[in-house]
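Participant: The structures come next, written out as structure tokens.
What follows draws every value from the coordinates through simple rules; no lab data is involved. Bear in mind that the values here come from a model prediction, so they are computed numbers and not experimental data. Cβ atoms are built from the backbone, for glycine too; each structure is taken alone.
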Structure P
């Protein structure tokens, strides 16, 4: 076990029932106080088991000179699609958000949101996204100081009826997490409805939606397992869909740090954080799946032959995306090739 991994697990254990705001315990006045803003509730795994431990590690590594206060559930105001601009403009010092919350704004990173590009597991996805950012996509996020980019594990379809074949999706209204996930659902016969995750529980409860597409990790935070009974998994890699995330800092705030504190932030950035994120998503996926199974919900995995049908049906989504990004000066084919090669590389690690 690496030192970074050991520290992360220790911090995660200490973060159980953590408050909304992560606080320094050194009893001294910090030199720098940072506000981290995100959209999920404090009971979410992403908050309690990733962001809080990460913030605590930064604080610990700085000897208490950096303090990170975390504001979940959009407590600083605004809406989830505004988070990136909040980091750019200094409303928040650090944000955690999905590039897909602002469709079309980050066309390059969308490559990992295409159907059947990402891996089944989060860890190879996380490293692959970070690596693609470092080699191809730095300009796409130049308005902020990215700490890390990654993607979660393969998302599942959670619905009010069992889904075993493509025809079972016909006409279902499903919350789609990204623009391209919505296009993939449309290609499969469903109706993809874009919606911020905090609105999902009410929409499911009121039958505005028939279901949603999210990874296991998110399920408990928004009570999906209580609102629908059926969960459909896609076997193996590549998977139906993944969504990308960015943990980003205000550029001016980062540049204002003294050199040694910049190093603390740098040491807690990049692939080191991608590894921690991927590990959390993969660990929680197994935990949540087992919890849902014990609850008595029905979990179905489509056959490999059916998955091949879905992959074939969604190929036009990829073709359309390649044409769209070409108009913006991007070689979509090469990005897909690079993304798939990176996923394959990190799946072997």
Structure Q
């Protein structure tokens, strides 16, 4: 066989015992989850902002960033619901490069997924303990979800995964909101099919059992732009794009219609400095239409302490600067969040 067993993985139950979720932190998460659920169910009109580094590469700068974000949250929390991106697995288009803390707790060391999962849980828990902020991550691998699902308040399904059956079925049993991104092709019907599938009950094999899920009524759409056959980025955050998605919701009879706009990736052509303009454009569109005000419930922003990015093995490594895609600086982020609160 072509597989070489490296090490026996601990079970999710064993990992949770090694990195326990303290009752006082669970109580914070429950309050966070209640607020977020109310927004998706239309009981709260505050605007969701899923924000943070492209990849959570190291615990200390991520927690430092989280503390800074928590300070701004105190100023804007009456208008915005801030959810911290703590993305620990990175999809790599060609399979090459750093795959995230989940794989490598040390970006410059060999992969060790057992230690990566424990490091991920420790970082999640520290963020909640120090800031009280809800946490979002991408479900890159459905098989890894049992190790961390007790801590997450929001989960995203990426553009490369949204057509995958296992991602759709697993999402149907998750207890928090799950955002389905449009695929790289930009076909919105694929995204809506994923939402429909995840909102239904399913029977399948998961975590060593045959399981039956109840369906996830908080599954929703994320507009992230697309790439055409020539590799050019195409945006889908404009008024007409949002109205199209909103109309597709109305025609399909979905539960809790919601649209999140990813202001980076193809929408910004991976130019993070474009994100503030895109976010303000989305808010303007939302304020021009009662229908969009009802359906467009938030944005995603990639932001870190320092703007831009650097290589994993940079000789002069800069603390708090992305080692994957470039991010907006925190100072620019602070200004944007305060302005957003005045525009919602």
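Participant: Here distance in nm of label points 7 Å out along Cα→Cβ at positions 277 and 301 was calculated and came to 2.7; which of the structures P, Q was it taken from?
Facilitator: Values: P: 2.7; Q: 1.6.
Considering all the candidates, the number was obtained from P.
Participant: To which of P, Q does the computed value 23 (relative contact order in percent (Cα under 8 Å, 6 or more apart)) belong? Could you put the intermediate results ahead of the total?
Facilitator: Working: P: 23; Q: 17.
Computing relative contact order in percent (Cα under 8 Å, 6 or more apart) on every structure in P, Q gives 23 only for P.
Participant: When Kirkwood radius over Cα pairs in Å, for residues 165-284 alone is calculated for each of the structures P, Q, which structure yields the highest value?
Facilitator: Working: P: 16.9; Q: 15.2.
Once Kirkwood radius over Cα pairs in Å, for residues 165-284 alone is tallied for P, Q, the winner is P.
Participant: If you work out distance in nm of label points 7 Å out along Cα→Cβ at positions 109 and 141 for P, Q, which one comes out largest? Can you show the working numbers first?
Facilitator: Values: P: 0.5; Q: 1.7.
Checked P, Q; max of distance in nm of label points 7 Å out along Cα→Cβ at positions 109 and 141 sits with Q.
Participant: Could you figure out which one of P, Q the value 0.45 for FRET efficiency 1/(1 + (r/R0)^6) of positions 53 and 77 (r between Cβ atoms, R0 = 25 Å, to 0.05) was computed from?
Facilitator: Values: P: 0.45; Q: 0.75.
The read-out was computed on structure P.
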